[in-house]
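Okay, got some structures for you below.
Nothing in this text is a laboratory measurement; each read-out follows from the coordinates by a stated rule. Model, not experiment: these values are computed from the prediction. Cβ atoms are built from the backbone, for glycine too; each structure is taken alone.
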Structure 1
Amino acid sequence: MKKLFSLLFVCGSILMSAQDQDPKAKAILDELSKTTKAYKTITADYSYTILNKEKKQVEKQTGKVLIKGDKFKLDIPGNTIVCDGKTLWNYNKDAKEVTIKNFEASNEDQLNPSTIFTIYENGYKFKYDKEEKVGTANCHVIDLFPSVKPEKKKFHTAKIYIDKVKKQVVKLVMLMKDGGQNVYDIKTLKPNAEIADLVFLFDTKGFKPDQISDER
């Protein structure tokens, strides 16, 4: 799990001043941020693909994520991850085991899928690249460059594709230092659906003690 998401999910506020940024890119990202943060909830289906340096597919997964504030639920093949903002449950479906941890939003090593939509807000310089069509959506493409401890990142550039009309992220491509690519395609994104808070709680009552690893 960690390998899939630790490159992507970071959170926080913009660290660089506006003078250090491409003004066109900044204006588009500010609109994206405003739109995304106005959503009460987000429901999204996505695919995640790893390509090697020859651009051949190494791995592909699909998933669904529900987000409500600092709460989220992520379903991917083999795992369901649930967080109520304080506690993180990771259910391994094959092993039928649950791992429980305290959730720390500021911990980059912990899964936080909500920040796929706000990756640019913490420790990145950005530059407008081009316009490109993704499916039926006409998109702005903006390059993000890590500016905080870039030597510790496994990627050198993240390309974020933003629907010009909906002001939503539709694709994210991580250009890896080894020449490969990690690609996130947002297949559907539905904002403001009613999601009960109970969705973000994981019931362990049906599990035996040896199936639960509580690391809190």
Structure 2
Amino acid sequence: MTVAATATPLLEARALSFHRQDEPVFAPLSFQLTAGELALVEGDNGSGKTTLLRILAGLLHVGGGELLWRGQPMQRDSCAGDILFLGHQLGLKADLTPRENLQIAAGLHGRHPAKTFASVLADIGLRGYEDEPIRRLSAGQKKRAALARLLLLPATLWLLDEPYANLDRVGISLVNRLLETHTAEGGAALVTSHGAVSFHGGEPRHIRMQA
């Protein structure tokens, strides 16, 4: 994807690191991500891909280095609502329905969505399952219920940990369309994936995790 060289990065990492029990999880990492850009986070199992996304989401403290958001030191309060994290653990309440889970997500983010819950779930491929308990859904349907938050809650930066897991080809194409639309509208995304990924709209930036 073509991004103007003079654009101020949305997100910048400078020699970012994280330690667990005084041992580095990954080598110091530097990268930039600009509006309209996708980045694929690559690395072997245990290389720190999920840890990186959790740091960027504010769920873990930076071990070393610096994080900048729109050119300023990144503070959780300064970018609240601008960053949306979808982890490998989907964060769904099993006894509640997709509609109820979306209602909770909207409440936690303090948002009044422009779209109705029913329309979001229809767009994500869950028409007819809006009021079915999550525990009764298939793995792919559960993933779609989690992905629905991307359509419901506006955010500039998406942090997606294994968004293609448990999805068939139709679901994978859906994720690619969501990413394509998001970046075309000026958003950005970091994505981890164990499999080969072919994004629509161009070649993503590659961020390689090193132990």
Structure 3
Amino acid sequence: MDFKVISTFLKAIAKSNNREWFEKNKPKYIEAKTLFDDFVEAFHKELLKFDESLAGLNPRKLAFRIYRDVRFSKDKRPYKVNMGAGLSAHGKMEQEPGYYIHIEPGKSFIAGGFYMPNPENLAKIRQEIDYNAKTFLKILHNKKFKKYFPGLDDFDKLKTAPKGYPKDHPHIDILKNKSFIVSHYFTDKEVLDKKFVKTAAEIAKAIKPLNDFLKSATA
């Protein structure tokens, strides 16, 4: 897996993020995209060793588009400066827990869990945590889990207690979350390492108990 080609392309598009440059350099994009799809395919193969729910996926169709939706954004750059892919039972983590891999020079990471559940699924997750907090905390405090994740990401959180839960609930800090995601960042050196696929899969394996809990909560 030649991540140097991917990295070189992403650094270039970060500097020249316009349609004219992209059209002139489209062969470089296609080469980088093909290599990224190769990586996702190898990553998917490793994930299947411990997560059979991903068996029906075509890994070469799991990468997200490089084209940005700029309709409602102040940032009008037409292209993303990263390559990413989502892997979950039915595709790209659409209203279900899964794994996300993000490659971007200086900002590469792997994430997992349930991103922005709709109101119905969010209510189910909070209820499951309320009812089975001991099980949920056991996942968060597991030694293998703690090796890679300090806890849930807190980027998407209510400022007050969610409706139906008292402010002094013993797990109110967790229940305030609107997304239930964990992330682990990589150095560029780690991404360029020949063992990166297996390293990423090992971390994904630590995410699986969290995904299983969230999947059960929203079933």
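Out of 1, 2, 3, which structure matches 2.5 when distance in nm of label points 7 Å out along Cα→Cβ at positions 139 and 163 is calculated?
That value comes from structure 3.
One of 1, 2, 3 was used to calculate helix-only ellipticity at 222 nm (-39500 (n - 2.57) for each DSSP H run of 4 or more, over all residues; to 500), giving -8000; which? Kindly include the intermediate steps, with their values, before the conclusion.
Values: 1: -2500; 2: -8000; 3: -13500.
It was calculated from structure 2.
Can you say which of 1, 2, 3 returns 27 when relative contact order in percent (Cα under 8 Å, 6 or more apart) is computed?
1
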